[in-house]
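Down below are the structures I want you to see.
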Structure P
Amino acid sequence: MIRTTASERGRRPVLTALPTLRNDPFTPPADLYRLNDSGPLHRLVYPDGHLGWLVTGHALSRSVLADPRVSARSETRRLPVRRPGADPFLGTSALPGWFVDMDPPQHTRFRRLLAGHFSARRLAPLRHRIQEIVDAHIATMRNTGAPADLVTAFALPVPSLVICELLGIPAPLHAAFQQHSATVFSLTASARESAAAMSALSDGMTELVRTKRRRPDDDLLSRLMAGDLSDEEVAGTGVFLFAAGHETVSSMIALGVFALLRHTEQRKALQRGPHLADSAVEELLRYLTIFQFGVPRTASQDIDLAGESITAGDSITVSLPAANYDPARFAHGHTMELDRAGSGNLAFGHGLHRCLGHALARLELRIAYTALLQQLPGLRLAVPARDVRPAHESGFYGVRRLPVTW
């Protein structure tokens, strides 16, 4: 990490880049979360040269994410890391249905239509189906025999099938949609590649929505069409929910299992006591925080944060990994403690834009971790831990492959 001596406003040292170098495959960059030692707010130079802000403290992160004076609109957003594939989608209006890139009242319109479909009560009937999907993939792993790549055999297909069944996406579309989604979130894809992938996703989902308009079914896309959304908005919402709904959970399953296999005593405690599953999920969400570069926002008016004057138009990045390691909120945050009392992690964000699918993701993770450890009690790495390569090239941190045996 490199710092200059002072900002152009003459206030405090400046981070010339967001710290991204990890010393450990599980914890965020030490140079990132240790920023909390000097306060919750820091100056940051963005890749385009803009001098903005980085929030690392837990309490301040919650405050910023809940502040209506801080905008999520894509028109003014800057990313804290260089990502050429995002260029077609920044500085312009949000794509139809991508409510995550909108402020109220546009955001509110979509959120109200969707919130009821993702409540814990509404998702409860899915528990049995998720268990069936998980059990079937574990059975296939057993029948095929060890070793297996947990990413391709389990972590990727399980959440993909869950979100596809929820939305009503037929099986023949799964593979292509997964490939295009990975390109959209890649840090290495070019602007042309990312735009082409998004176009393919949108075209495929739009055609599916038109088919369901003629022959509706009992799925989320069909139910959304009963509202006041256009086909284009329903399709865009479907693309966003598919992409966000499987990429994140897939990364968490694989990286979480890797962490459990490397923390033997923690894994054994979870195997002995499935009652730890809920707290284990919360701790893994906090400890790993796969949304590795944080949440980009923009001040829509002049505001004061942590004693600093923020000017309208200033970019603000809320570092979820750093907030989840803030010692003021989590004692010994750099260690994994599956029985950690309470949660309060910001892995799913906070405020109006808190991840809509957090209850579904938690349900999938609880079932996946518990089933793997109970049905494959001898689960272990099939290669040395140093040979498991982290996946740095996406906005969602994870592992490329996870060879396991049992």
Structure Q
Amino acid sequence: MSVQKNARLNEQEKSPFTFIDLFAGAGGLSLGLEQAGFLPVFVNEIVPQFNETYRKNRNLSDEQYFVGDIKKLNEKIDEYLPRFKDADLVCGGPPCQGFSMANRQRIIDDPRNQLYKEYLKLLSVVRPKFFIMENVRGMSNKWEEIRENFETYLNSDDNKKYQFSSHLLYAEDFGVPQHRERFIVIGNRLGIPPEKVFDEIFKNKKKPFVLKNALEGLPKLGIKKVKGKNNIEDDDSGYTECDFTYKRNDFYCFINGNRKIEKLYNHKNRYNNPRDIEIYSRLPQGANSLHESIEDIMPYKSRNDIFKDKYFKLEENKICKTITSHMRFDCNMYIHPWYARGLTPREAARIQTFPDDYIFYGSQNSWYAQIGNAVPVKLAYAIGKGIAKFL
């Protein structure tokens, strides 16, 4: 393990507050909370590859992980309760499919939202001082029902009732070079008005970096023209790991602090067919599938109204569009502003404000999924700083 990573982990071990992370993924939300002074004491994630990334970037024991369905965890909750004792915070973003405005079924009864119910079940038993639930914007459409569900599960008696509130938070408001909306519910049983907590979070607002800030200083990669050769490590295909000297600038310090990092990780190009490479080359920044420069080779002409964003070339002087797990299929919507290729996982991770020594494990497509599913680290940091003020 590198010296700089040891330094980061040693800082975490001195953290004064503790938390339990549910649906932890690769650890974006956790990492932001750790930077704000929290230490994870228990972690739940169902996807083994995601958990491998979480685990290998931290010094926790095997007993602090439950890799599997949260429903199974709830079935064994009495066995795990001693490990949850006195946790300051429980956080998590249960995947939910039933938040469409057109969906009239109650959230708690919608079979697509069983993980949401399981999250509430665990909260009702553990009863931490604070909780965070994060989710997609669509969840805000159901806020009155969500409030009712939380009241039913958490405040069925008069003992230490929870107060909670919600806000839509925008990652770009906290320095993140990306447009990303997250619906955040924060509650506590300490008698603190929830809006005071959000007021503290909003004190961490700062002007966002733009895309070029996140991309500057990384090695230029050529074009990967050989399909299926993921073990190739060179200046075209990129590097899983190599020695590298970073350019220290404001963005570097924003995501890495003052640590000196001398390794480059997960900076791998992906294969694109000749037609896509030609499209990438012709498109100007900010252009999509409808641009005249690719009219003669655009493969979806008859369905342009549907596929106008099938291709999109990012703009260096603006914040990036939302990084999503769709990048595991292709990067056509995330064309590099300077080169005829898509973003690499490391570039996407920087846009998500992961530090440069945070390593993603598993397959390259899995790296994209892990990064796209994550909460931006610096958004999570702002939330953690706001909550820490009251502990």
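Can you say which of P, Q returns 14.7 when mean projected area of the Cα convex hull in nm², for residues 63-286 alone is computed? Can you show the working numbers first?
On the way: P: 14.7; Q: 17.6.
It must be structure P, since only it matches.
One of P, Q was used to calculate distance in nm of label points 7 Å out along Cα→Cβ at positions 207 and 263, giving 3.5; which?
Q
Can you say which of P, Q returns 1.00 when FRET efficiency 1/(1 + (r/R0)^6) of positions 15 and 375 (r between Cβ atoms, R0 = 35 Å, to 0.05) is computed?
Going label by label, the one that fits is Q.
To which of P, Q does the computed value -13000 (helix-only ellipticity at 222 nm (-39500 (n - 2.57) for each DSSP H run of 4 or more, over all residues; to 500)) belong? Don't skip to the end; give the middle numbers.
Values: P: -13000; Q: -9000.
Of the options listed, only P reproduces it.
If relative contact order in percent (Cα under 8 Å, 6 or more apart) is computed to be 19, which of P, Q is the source? Walk me through the numbers on the way to the answer.
Numbers: P: 24; Q: 19.
Here the read-out was taken from Q.
If FRET efficiency 1/(1 + (r/R0)^6) of positions 127 and 367 (r between Cβ atoms, R0 = 35 Å, to 0.05) is calculated from each of P, Q, which structure is the one that comes out at 1.00? List each step's numbers first, then the result.
Working: P: 1.00; Q: 0.45.
It was calculated from structure P.
Computing distance in nm of label points 7 Å out along Cα→Cβ at positions 215 and 231 for each of P, Q, which one ends up highest?
The structure with the largest value is Q.
A value of 53, 18, 15 was computed for Cα extents along the principal axes in Å, for residues 255-326 alone; which of P, Q is the source structure?
Numbers: P: 53, 18, 15; Q: 51, 25, 22.
Of the options listed, only P reproduces it.
Who wins on distance in nm of label points 7 Å out along Cα→Cβ at positions 47 and 319 among P, Q, i.e. which is largest?
Numbers: P: 1.8; Q: 2.4.
The structure with the largest value is Q.
Values in this text are rule-based calculations from the coordinates and carry no lab data. Since the structure is predicted, the reported quantities are computational estimates derived from the model, not experimental observations. Cβ atoms are built from the backbone, for glycine too; each structure is taken alone.
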